[in-house]
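Asker: In structure tokens below, several structures.
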Structure P
Amino acid sequence: MSTEILDPVAEAEESAPSRRRLSRIGVIGWVSIAIIALALLLAIFGPILRPFDPNLSDLSFANVGPFGSHLLGFDGQGRDVLSRIMEGARTTVLGAGFVALIAVAIGTTLAIATAWFGGKFDASVSAGLDVLFAFPGILLAVVAAAVFGPSLLSAGLALAIAYSPYVARVLRGAALKERAMTYIAALEVQGFGAWRLCVRHLLPNISSLIVAQGTILFGFAMVDLAAISFLGLGVQSPQADWGVMVSEGKTSLLQGYPIVSLTAVLCIVAVVAAVSFLGERLDASSKDVLR
């Protein structure tokens with residue numbers, strides 16, 4: 001009768017996500033990465049690279065089309081549209097990244113904690129998350145704006161809190177599966193503490209799913225933040241922001257000058273589509289790995 005020797009380290013390596021599988025995202029995936037990289041470049045260096053002051057207004061150029069170095073023309077207040085697009089990428093892209101990061105951090109912490117401790121703690125946290133599911137993110141952002149005043153920070157925190165239950169619900173299942181692996185039990189017998197096991201083994205082995213959830217949330221956050229700024233509850237005019245630009249371009253759009261709203265909408269759609277596609281591919285790869 002043969003006996004099988006348990007190797008917890010080898011089993012942990014087998015359960016880790018396959019980087020090779022995640023790298024197979026196809027041509028559209030690499031195009032999406034290029035769009036995301038350009039958006040991040042504008043978010044970080046846009047205020048430096050912009051050709052003109054985004055708030056410099058000259059009403060004599062109101063709604064004037066592209067000419068010379070003004071590649072996208074002017075808005076209804078005579079401000080350079082390209083400069084405002086480049087400047088607005090900072091609040092739009094980094095704001096969405098902030099929301100996704102906070103939501104993923106909260107959701108991941110709750111998922112791992114409930115999977116590890118289980119019992120009454122798991123039941124209590126799950127009940128609290130069910131309550132949060134009843135409140136749409138934009139509704140919480142409106143309440144936050146009413147209480148704390150319109151700002152990107154209050155709207156972003158409200159959205160992060162609203163998104164965190166979705167992350168926790170998805171990651172909890174993966175964390176429970178990983179918690180039940182025999183290598184975890186073997187390492188516990190060897191005297192490894194809960195903190196060390198969660199941080200060094202459980203968390204890395206669901207990292208691909210965490211990244212996938214983060215990318216998907218990024219797209220949702222960008223759309224919701226743009227909608228909140230459009231309603232005047234987020235970034236405030238005259239600060240450049242893609243959602244604010246859509247709102248500011250309404251009047252010009254009715255007058256037959258759609259360049260401001262159209263440009264801002266196209267930027268939002270391009271980045272959200274790229275992030276959503278990449279997130280779905282990563283999510284599919286994560287499910288294949290965890291299956």
Structure Q
Amino acid sequence: MDSYSIISNDRSILGESPVWDEKLQRIYWVDIEGKCLHAWSYIENKKLIWNFDHRLCAISLTNQNNILLCAFDTFFSFFDITNHIIKKLDKQVNLPSKVRFNDGKTDGYGRFWCGSMSESNPSKPGGAIYMLDRKQEIHEVIKGIHISNSITASFDNKNFYYADTYKKLIYKTSLYKNKPYIKNANILVDNSNVSGFPDGSTVDSNNTLWNAEWNGGQVAQYDKNGKIISTIKTPMKKPTCVAFGGPNMNKLFITSAKDINSNEDDASGKTICIQMNVKGQLSNRYILNL
């Protein structure tokens with residue numbers, strides 16, 4: 001593959017949800033099974049870590065620099081990175097037994113979208129995708145998903161992407177500013193004939209979709225019609241999610257999961273960074289009205 005740099009030598013059991021903070025100049029990511037939040041500060045050249053009692057599955061920046069919106073395994077909360085205070089939202093989702101939150105991102109309208117998945121039986125469509133609006137009201141938008149992933153809004157905020165990893169399908173649908181629902185979801189990518197499974201995604205400034213392929217050892221770039229533009233082979237078999245960042249927004253960060261068959265010399269479970277010829281968009285921020 002192309003040359004890459006390793007952001008941290010920490011090996012995540014299940015690394016996910018990379019988010020670039022342009023104000024603090026740092027990349028965040030989570031280790032779901034490790035129950036922690038990681039960050040690397042470009043300004044301080046320093047690794048940061050926060051540990052929790054619950055599994056942290058997905059995060060979003062907010063309009064308050066010191067506060068992150070967090071989807072823990074079964075609840076939403078705000079987390080103050082300065083004083084380490086966790087504040088649960090007043091309203092929560094009553095998730096079914098053995099179902100947890102998984103992938104999540106904020107759209108350009110300041111709303112957080114987060115999906116869930118069945119842990120006991122991935123072949124059971126017990127997951128869903130929820131939208132947390134700016135009034136902190138939670139809406140169940142999509143039902144009947146096995147493992148939700150690839151949640152991201154397009155650069156122009158006209159479209160919304162999501163995947164059912166178990167079915168190896170990525171969907172594309174329309175996104176509406178003032179409505180807590182989506183319409184006309186169509187299959188954008190069908191990966192049923194490839195070894196990898198669609199995991200986390202992001203979009204670049206050209207509105208193309210970048211998706212990490214779990215068990216496929218690569219990141220694929222798709223055009224608006226779902227045609228592959230390019231692929232990046234990764235030094236880990238299980239890349240999990242991607243995010244653009246860096247001072248010029250031209251670095252692609254890739255998280256991964258630890259592979260039990262890996263050796264000490266590979267990048268399994270690590271977060272890497274690749275210099276790109278394309279720029280990404282800034283991470284959207286959840287609008288927190290204090």
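Asker: To test your reading of the models, identify which of P, Q gives -23000 for helix-only ellipticity at 222 nm (-39500 (n - 2.57) for each DSSP H run of 4 or more, over all residues; to 500) when calculated.
Answerer: This value belongs to structure P.
Asker: With distance in nm of label points 7 Å out along Cα→Cβ at positions 176 and 256 computed per structure, which member of P, Q shows the largest figure?
Answerer: Working: P: 6.2; Q: 4.2.
Structure P gives the largest value of distance in nm of label points 7 Å out along Cα→Cβ at positions 176 and 256 among P, Q.
Asker: Let me ask another. One of P, Q was used to compute relative contact order in percent (Cα under 8 Å, 6 or more apart), and the answer was 26. Which one was it?
Answerer: P
Asker: Quick check: 3.2 is what I get for distance in nm of label points 7 Å out along Cα→Cβ at positions 96 and 280, calculated from one of P, Q. Which structure matches?
Answerer: Value 3.2 for distance in nm of label points 7 Å out along Cα→Cβ at positions 96 and 280 corresponds to Q out of P, Q.
Asker: One of P, Q was used to calculate volume of the Cα convex hull per residue in Å³, giving 154; which?
Answerer: Here the read-out was taken from P.
Values in this text are rule-based calculations from the coordinates and carry no lab data. Quick caveat, the model's predicted, so the values are computed rather than measured. Cβ atoms are built from the backbone, for glycine too; each structure is taken alone.
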